[in-house]
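Got some structures for you, see below.
Read the figures in this text as sums done on the coordinates, not as results from a lab. Quick caveat: nothing in here was measured; it's all calculated off a predicted structure. Cβ atoms are built from the backbone, for glycine too; each structure is taken alone.
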Structure P
Amino acid sequence: MSQRDVHILSAASALPGPPVDNAALGRRFGMDALWEQWVDAFIGTRSRHLALDLATGTVTGSLADLAEEAGRRALKAAGLAAQDVDAVVLGTATPDRLMPATVNIVADRLGIDQVRTFQLQSGCSGAVQALDLARQLVLAGTARRVLVLGGDVIARFYDVTKDLRKAAPAELVSFVLFGDAAGAAVLSADPAPGAATVRSLFTRLVGLGREPGAVLEWYGPLDRGSDRPAATEDYKAIEEHVPRMSQEVLHELLDDAGWRPEDVALLLPPQLSGRMTALISKRLGLPQARDVSVVDEAGNCGNAIVFLQLERALAELGPGRRALGISIESSKWIKSGFALEGSAP
């Protein structure tokens, strides 16, 4: 084994409750059948899972609940116990509280102690940032096995009394795009059957001078009555920039790994919406690659989405098969991606 090899031993996910389809959303927010048709045609996301009772507005689960479940599953799949973990990293845009850090609550529930813990605040590329930090810990020799977590519970920012017929498009789209979930992966210096070796991985801020493409507010006691919407999306900017940025990530990953486009068996594309994901995959033009996509059924679940894709990809990667993952964060514009190769038996 090369000293520079880092392996993903396992990946797992956790989703709250049953799927919520577009018809259920439409009924709750007073939208007509034409709205449902618009969502199907222009967004392409059929359902999502919400840690929220739509009827009452009651939050039914926390990020810590979901991350604990995903983390426990990932450790079991890797054949590891709590005492085998040297560090825990969590990427999220929606921690349960400002303090204590959600990563520490999850570590405590899993029985993990006396280790380094890190919580990264970021949009969906925070999942890749968390994987990047974990990889650096392993490469530096300061950790041998790292539990990496990512997830978001966005439904608690919903106002279920909102009349969406009066909402601006930048606010309306947030109710349709997002879902709640958490995911986990175990990174290790040691290979194992069914693992994948990380051949390339990077994250890079490219937001200099660019307006945010997405905003998620945090209200305190002094501004809780603000009329600012809790979540907004500049979907036009996202449609303009994300496909091009995805192509840039693709070319950088191929160059860094020394691969040709036809070498890629699996593509884990950005998971913005069902429609956008399909358009981006077509534009990337990988002739032999099969898409690993979950957004049309799980919604855009932020920092969990990469782990949902990894869970499926690891199951079919196989020795020598290659996969590329691309994630673009639009809040302040971060490019990220990774190249994986199925480990030898």
Structure Q
Amino acid sequence: MKKSLAACLALVMCLTLAACGGKEGETPAEESVNVRVAALKGPTAMGMVKLMSDYAPVEEALEDKENVVTAGGGNTYEFTLAASADEVSPKLMQGELDIACVPANLASVLYNRTDGGIVTLAVNTLGVLYIVENGNSVQSMGDLAGRTIVASGKGSTPEYALRYLLTENGIDPDTGVTIDWKSEHSECVASLASGAATIAMLPQPFVTVAQTQLPDLRVALDLTEEWDALDNGSALLTGVVVARADFVKEHPAAVSNFLEQYSASVDWVNANTAEAAELIGGYDIVDATVAEKALPYCNIVCVTGTEMMDMLSGYLSVLWEQDAESVGGGMPNDDFYYGA
């Protein structure tokens, strides 16, 4: 009992010193920063589940976040999962979020809308878009001419990627094909399941979701492969992690801390498919069984710094040449790329 009491007293003294800044002349402990993070229900959120899982118990235990002090500094988190980017963008611009996972082109749009108020921290998802068909008539992009494609993601990466690929393959995306835009990926899956549609553009993991309902549904085209076949010097990207520039300026240590933790989460998810799938199911992103099948095809990454800048600027350049409004009217400046 005496040993236990002594240990407890020692812990209290350590915490007191940390809260008060320690000995004279030492750097005071950094106040814990509460970071508000949003991700879309899909690969961007899937890569974050380990980080979410690690910090959910901490978040629940903090009743007074404003006065939390940790001996080594560090972040606490509030996570939001959204069905579409339309739910995230206004909150980010209005300062209700600090960090968000958004479609790659939307990052540039938000940068332009806020006069440089958005910074890209990392590329988090490479190409995950596929054309699926309940049939066997689509073998190439050219076979989509005159057909109807159900899709979601209008005004973001899916739309601009599809329009670009159709155009490069000789199909006018406005007159040579009918694109039936839905508000969510799940609506596309429902259209396929009901028979209202036979062709859809879907990202993973929703391809796998659709295939669980329609065993004969096949992947007709991998849009990443179709993009690579054009040999245009760029890569098809899906998502990035962005932050408010003001938040990055005010809390550089918190941003660095987040990137380390997020990168570790991505590595863990890619290396532990079964365990990650259970977390993904637990957060109601997609069913755990679906997640386990889809994860190897989701291309979840955490690319930062100069490599991130090279990948993203190349992709945005292709979109800008096709339609300047797809990137918000102009290419972002170098201050758009964190750490590059």
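Couple of notes before you dig in:
- Distance in nm of label points 7 Å out along Cα→Cβ at positions 205 and 293 from the coordinates reads 1.2; which among P, Q: Q
- Computed -0.75, -0.94, -1.10 for log10 I(q)/I(0) by the Debye sum over Cα atoms at q = 0.13, 0.15, 0.17 Å⁻¹, for residues 173-284 alone - originating structure among P, Q: P
- Which entry (P, Q) yields the derived value 59, 46, 39 for Cα extents along the principal axes in Å: P
- Structure with the greatest value (metric mean count of other Cβ atoms within 10 Å over residues 37-44, set P, Q): Q
- helix-only ellipticity at 222 nm (-39500 (n - 2.57) for each DSSP H run of 4 or more, over all residues; to 500) derived as -10000 - corresponding label from P, Q: P
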